[in-house]
Structure 1
Amino acid sequence: MTNHHGLAHLLALFVLALSLTIGENPVRARQLLEATLPEVPDLPKPELPHLPDIPSLPKPEFPSLPKVELPPLPELPKPEFPATPKPESLEVPELPKPELPQLPDIPSLPKTEFPSLPKVELPPLPELPKPEIPTIPKPELPVVPEVPHLPNFPKPTLPFVPTIPKDTAVAATSP
């Protein structure tokens with residue numbers, strides 16, 4: 001079996017070193033922001049010498065090209081289709097109307113008569129007497145004694161806790 005305690009100690013040292021280096025960066029960044037830079041004097045802008053004017057040149061004239069005459073395209077003969085005779089009239093054969101056999105006469109069924117049910121008379125419901133609710137006397141409440149008047153005490157104040165002043169950065173005096 002190997003002992004891994006050495007790796008744990010090494011990891012703890014790495015985390016400690018990392019946390020110490022992280023804490024210094026905001027202070028350095030703040031110092032960079034608040035540092036004043038020396039003023040750079042404005043330098044004169046360089047002027048370019050005047051360039052001579054370039055004379056305008058005449059536009060070149062190109063010789064005209066002769067027109068090329070194309071030979072006419074040979075004409076192809078138009079294809080002629082043979083004439084088809086038009087039918088004078090198409091006769092549509094008339095189909096005879098189909099004759100369906102007559103349905104046999106179905107005898108009508110007599111209406112069924114249901115026997116009437118005798119009317120059932122229910123006996124009248126007996127009337128129950130209304131229950132009498134006994135009246136409960138109101139309980140007599142004892143008289144509550146009056147609370148004596150308490151004097152007004154001043155409210156307690158918390159002691160003053162000094163606050164930590166805010167961290168103000170001082171401009172660096174040396175580069």
Structure 2
Amino acid sequence: MNHSNSELMMTVLMTPDKANFIGNVHGGDLLKLLDQVAYACASRYSGKQVVTMSVDQVTFRQPVHVGELVSCYASVNFTGNTSMEIGIKVIAENIQSQIKRHVNSCFFTMVATDQSGKPTPVPTFTPNTPDQFRRHKGAELRRELRRHYEEESLDIRQSKAILESGKS
């Protein structure tokens with residue numbers, strides 16, 4: 001697998017049509033952009049169509065202003081059988097002052113699909129650089145946390161269902 005395909009950078013100018021009620025870029029517009037970046041990174045790496053399975057740790061650290069350039073740096077951090085974790089770091093740049101700010105980071109889990117929409121295998125990602133090893137280890141930890149969270153959530157839902165069934 002060509003690991004140069006495991007990273008992607010996309011830059012977009014934030015225009016007035018993306019403004020929220022207080023004049024900053026609407027968080028929903030940023031989420032849409034992040035989903036597109038995750039799609040492009042995962043699809044290019046896997047050579048397949050992909051769909052978004054989950055989004056983790058979307059943290060809006062600072063507002064993004066209309067007129068700024070937003071650069072998204074995406075990387076494949078980890079691959080499962082059919083899924084890929086895509087990490088994205090977002091930098092906003094004031095065009096005039098050229099001051100850059102780290103405004104967002106997040107992780108998307110994307111699943112490759114075949115022509116009928118069923119999950120299909122992806123190439124294994126093997127880290128080669130110190131940054132890739134660091135991101136890969138973090139992705140493994142997040143994967144375990146997601147599994148643990150899902151188990152706990154299921155326990156809570158089942159407990160709630162049992163309590164509600166006894167209310168009749």
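As an exercise: distance in nm of label points 7 Å out along Cα→Cβ at positions 81 and 121, calculated from one structure in 1, 2, equals 1.0. Which structure is it?
2
Of the structures labelled 1, 2, one was used to calculate mean count of other Cβ atoms within 10 Å over residues 41-48, giving 21.9. Name it. Numbers along the way, then the final one.
Numbers: 1: 5.2; 2: 21.9.
Derived from the structure labelled 2.
The value 0.8 for distance in nm of label points 7 Å out along Cα→Cβ at positions 9 and 73 was derived from one model only; which of 1, 2 is it?
Here the read-out was taken from 2.
Distance in nm of label points 7 Å out along Cα→Cβ at positions 65 and 129 computed as 3.1: which structure among 1, 2?
Working: 1: 13.4; 2: 3.1.
So the calculation was done on 2.
Thinking of 1, 2, which structure, once distance in nm of label points 7 Å out along Cα→Cβ at positions 17 and 145 is computed, gives back 3.6? It would help to have the intermediate numbers written out before the result.
Working: 1: 8.0; 2: 3.6.
Label of the originating structure: 2.
Assuming 7.4 is mean count of other Cβ atoms within 10 Å over residues 33-40 as calculated from a single structure, say which of 1, 2 it is.
1
To test your reading of the models, identify which of 1, 2 gives 11.9 for distance in nm of label points 7 Å out along Cα→Cβ at positions 97 and 153 when calculated.
Details: 1: 11.9; 2: 3.9.
Among 1, 2, the structure yielding 11.9 for distance in nm of label points 7 Å out along Cα→Cβ at positions 97 and 153 is 1.
Kindly point out which one of 1, 2 the value -12000 was derived from, the read-out being helix-only ellipticity at 222 nm (-39500 (n - 2.57) for each DSSP H run of 4 or more, over all residues; to 500). Mind dumping the intermediate values first?
Working: 1: -6000; 2: -12000.
Going through each structure in turn, the value belongs to 2.
Out of 1, 2, choose the structure whose coordinates give distance in nm of label points 7 Å out along Cα→Cβ at positions 113 and 137 equal to 7.7 when calculated.
Working: 1: 7.7; 2: 3.6.
Source structure for this number: 1.
Which of 1, 2 yields 18.6, 66 for Rg and Dmax of the Cα atoms in Å, as computed?
2
Values in this text are rule-based calculations from the coordinates and carry no lab data. All values reported here derive from a predicted model rather than from experimental measurement. Cβ atoms are built from the backbone, for glycine too; each structure is taken alone.
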